[in-house]
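Quick note: the coordinates plus some simple rules give every number you see, no bench work behind them. Values in this document were obtained by computation on a predicted structure and should not be read as measured data. Cβ atoms are built from the backbone, for glycine too; each structure is taken alone.
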Structure I
């Protein structure tokens, strides 16, 4: 029996959920009953973060580790396909999103309130984010159809971040949508919209983000 703790609006949780969908796994998703800092949840994940995967009495934490775990216990279809070079490319894109897109996106997310905005910090984060997205575009497969060729962890990592940015920091700070301004990412985004799995997940994840933003605004 598997269970995933977390909220779908989190791109880290969404990454795991998309991997599970691709594999055809039934992976129930719920928030911890007592919250992320409750003693019960901290016993599962001492950092009090999400997601956490519970499987047959064992707990696995950190989204990328969980995805790797799912690939080991349910190896087909794999989100690390191809040969060693192909797998390295896919993991590189996923890692680049975590290391270079997520931090700058988070920095901008914290600046969304105009009354408390630091314009110098905003300008620096925007420059770094645009630079990182351009470099990730260069790492993507020029021939497609997915981010690095076959469907992989790169797609499962990149998709939630793109949707989250489209609904928050891109319009707020006037940042060009990379799916419109970058060639490879644009071709990839077209594939995302045409594929039944990813198009349905994009809509579901987008709705979860919308709900989170509404609650954050007190609506």
Structure II
């Protein structure tokens, strides 16, 4: 997870958690939540999580004997989430939308997911020139582009499964609409956008910068310059 204080990726260890409380869910049995806390191994900040997921009961007559066996989503409830660091190569308009989606993630996963889907569609259309009748079809065409790293294609493809587009047609036709989200969907969308930023903007810009620096040296030495493949 990302520490909400120091913004570093960490392996967060739970120090203690509350009993699991049952919560009704339309499709998931034995669904509940608990409160867990621990300390960031990097900055030692005290962090409190609200976790939702499937639980198992040691004793069906004792609610205190329940424990989460599969965490499907979690929210940082302390400290308040700071803005996520975004590399300067990402265009400002995408940066602003991403920060807005990230800032409301803990308050309203539904609103965050709606903004993330809208941003994903904007990148597919404006950066890759993909314009279809809905986001699911645009994702299909993006996945057919050669040269996409396997890790990115798998994560983008999983959006349709996590979000279950087929069961929620509104996500197809009205990308920015605020609708119910599956557990973990809003967080997944943030991670996918982060990976897409790296592929679409950060790495190409850094590769171009290294090429320009090398060409300056080649030019000074009177040697042929490297040409861009684009």
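Couple of notes before you dig in:
- Here percent of Cα pairs over 27 Å apart is compared for structures I, II. The highest value is that of II.
- Highest-scoring entry among I, II, by relative contact order in percent (Cα under 8 Å, 6 or more apart), is I.
- Structure from which -18000 was derived, helix-only ellipticity at 222 nm (-39500 (n - 2.57) for each DSSP H run of 4 or more, over all residues; to 500), options I, II: I
- Source structure of the calculated read-out (distance in nm of label points 7 Å out along Cα→Cβ at positions 120 and 192, 0.2) within I, II: II.
- Percent of Cα pairs over 18 Å apart, for residues 8-87 alone from the coordinates reads 46; which among I, II: II
- Looking at distance in nm of label points 7 Å out along Cα→Cβ at positions 24 and 184 over structures I, II, structure I comes out largest.
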